[in-house]
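Since every read-out is calculated from the coordinates, none of them should be taken as a lab result. Quick caveat: nothing in here was measured; it's all calculated off a predicted structure. Cβ atoms are built from the backbone, for glycine too; each structure is taken alone.
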Structure 1
Amino acid sequence: MCLKEGDECILNGRTIQIFLPFGSPRGIKIAEITNRTVQAIYIPRNQLEDAKERSEVTNVGVYFLFGQGEDDALPRVYIGEAENCFERLKQHNREKDFWETAIVFVTNNNQNQFTKTDAKFLERLSFEKAQEVNRYILNQTVPASSFVPEWRQADLYDIFETIKILLSTLGYRLFDEMRNTKITDDPQIQKNEIFYCKGKGLKAIGEYGEEGFVIYKGSQMSKNTSNSIHNYLITTREALKNDKIVEEDGEAFIFIKDYPFNSPSQAAAIILGRNANGWIEWKNIDGYTLDQLKRKGV
């Protein structure tokens, strides 16, 4: 199937082709931007043995292992490189427990394969970019750097942009910034995109977007919870503390990084420590609710 990515201008559009070699949409997938030489092979861990039938995964490449524990507030990723990616994945299958999915990146041009140096450069670059965005827990030490000539670095930075797009298309927004909006003095942005949730002695700020509700760094979370709060919200609050997404700060906890929630109501309930309707609790600077602005068009 083909997906169109980008809607600002037809010149910014990209056609992404996804091939299902075994016919299952939940199984192994091979994704590529049709005019690029990089391809992604998506491999569920329980289908690793099937992947050996694909010669692509035995090439030099960079790979990503994704997973999330029950008690983790953030998903985890391991970024690696290998001369034979399939053999390395078999090793990780024996030695690493956390991961559920592997995505391998190789070139689809037999005459222009990655070198070992290319793969090491992409591994280090991917690690640094993932660290900057801070969406995932990096389940590893810092990869070693490698010397790459300036002309080849330009090529590899372009390849990295392809990797970024394909990962996001496959559902892993490892390199995508959480915020679509920056806090600004622009009154229209203030009124339409930035929302506030307030409780006793605390305030949180965030935005509503395509992946739910993002609470901004510096927002406060109540230390207390009501007796009627749902158990899954208590579990989530504990995970935020354990993973140091929030830290104790006087009479409240404070978010030390941006953090996304599935819905406005989940975000509000976490902040307030009680069950909450986020469509009403989140308000803009003029006091209009998220419901009024985003669903009723006030």
Structure 2
Amino acid sequence: MITVVIPTIGRRSLRRLLAALGPDVDTIVVDDRPRFCPSLAVPPHVRVLRTGGRGPAAARNAGWRAATTQWVAFLDDDVLPPPWWMDALLTDLSGLDEGVAGSQGRLDVPLPAGRRPTDAERNTAALMRAGWATADMAYRRDALEAVGGFDERFPRAYREDADLALRLLKAGYRLVKGRRVTGHPVRDDGFWTSVRAQRGNADDALMRRLHGPGWRAAVGGAPGRLGRHALTSTLGLAAGALFLVGGGRAAGRVPAVAAGLGWLALTADFAWARVAPGPRTPAEILRMLVTSVVIPPVACAHRLRGELRARR
């Protein structure tokens, strides 16, 4: 009745996930690493497909198209379901009528006790409120066929699940939230993880192109900061340009200083918004200060790249 599809880039957490599912679950692992990588070490009951680094949307499409069951449950390779997860999934799916295309699991992000969460931990915890995230999402196979599956123009694990959900809703299907719970541990992806995450702004441009300006509200997303990032970046560029053009003269310094102060105020506001709810350790404060300077122009550059690509 159910096939579990797990796209992976070879994280160590995959082995723990497969052990939690056990040998009785029909499981397909889709290896989306570059083709020259060695084969994954998985239990013998697990089927392995390879997509050669084409992205999670392509990996999930390969997985559900290889399945023959009525339902396909997608799990990310960094989640940890409890031992009773399959029984809970069967309970969630039982009795659903043909008009229901998908059932979303509830994600539990364990946060540290005794201190405030870091910026990275808060970002992961936001998945608990995300709509139709494929970290744990089951779909009818015929519904996936009806809309063509995941859109492979989304190259990252970002927005491709929301896009699929919106297309299914527009096609007249319903999506429901189940009662099963899956753990989603927090990963430490390094100092620059919040900067690398700005690549998702390019996918936001494609979402707007495909679903209109109201797409974010349609999937229950919070308003973004791109407008403020654009203003911050503009003021920073203006301050540098005015100072260079002014050649150090007083007439040139005044507007340059005004633009610079505006950039500083917006950057400080952004940094404090990220520092205030966190543990405020020296390492976390340093990370927030540095990345808050870098994020606005990086976010705008990715959005511009996405807009150009979406128009093409």
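Brief remarks follow.
- Here mean projected area of the Cα convex hull in nm², for residues 14-141 alone is compared for structures 1, 2. The highest value is that of 2.
- Top of 1, 2 by distance in nm of label points 7 Å out along Cα→Cβ at positions 198 and 214, largest first: 2
- Answer label among 1, 2 for the case where log10 I(q)/I(0) by the Debye sum over Cα atoms at q = 0.16 Å⁻¹, calculated from the coordinates, equals -1.24: 1
- With relative contact order in percent (Cα under 8 Å, 6 or more apart) computed over the structures 1, 2, the top value is the one for 2, the highest of the group.
- At a computed -15000 (helix-only ellipticity at 222 nm (-39500 (n - 2.57) for each DSSP H run of 4 or more, over all residues; to 500)), which of 1, 2: 2
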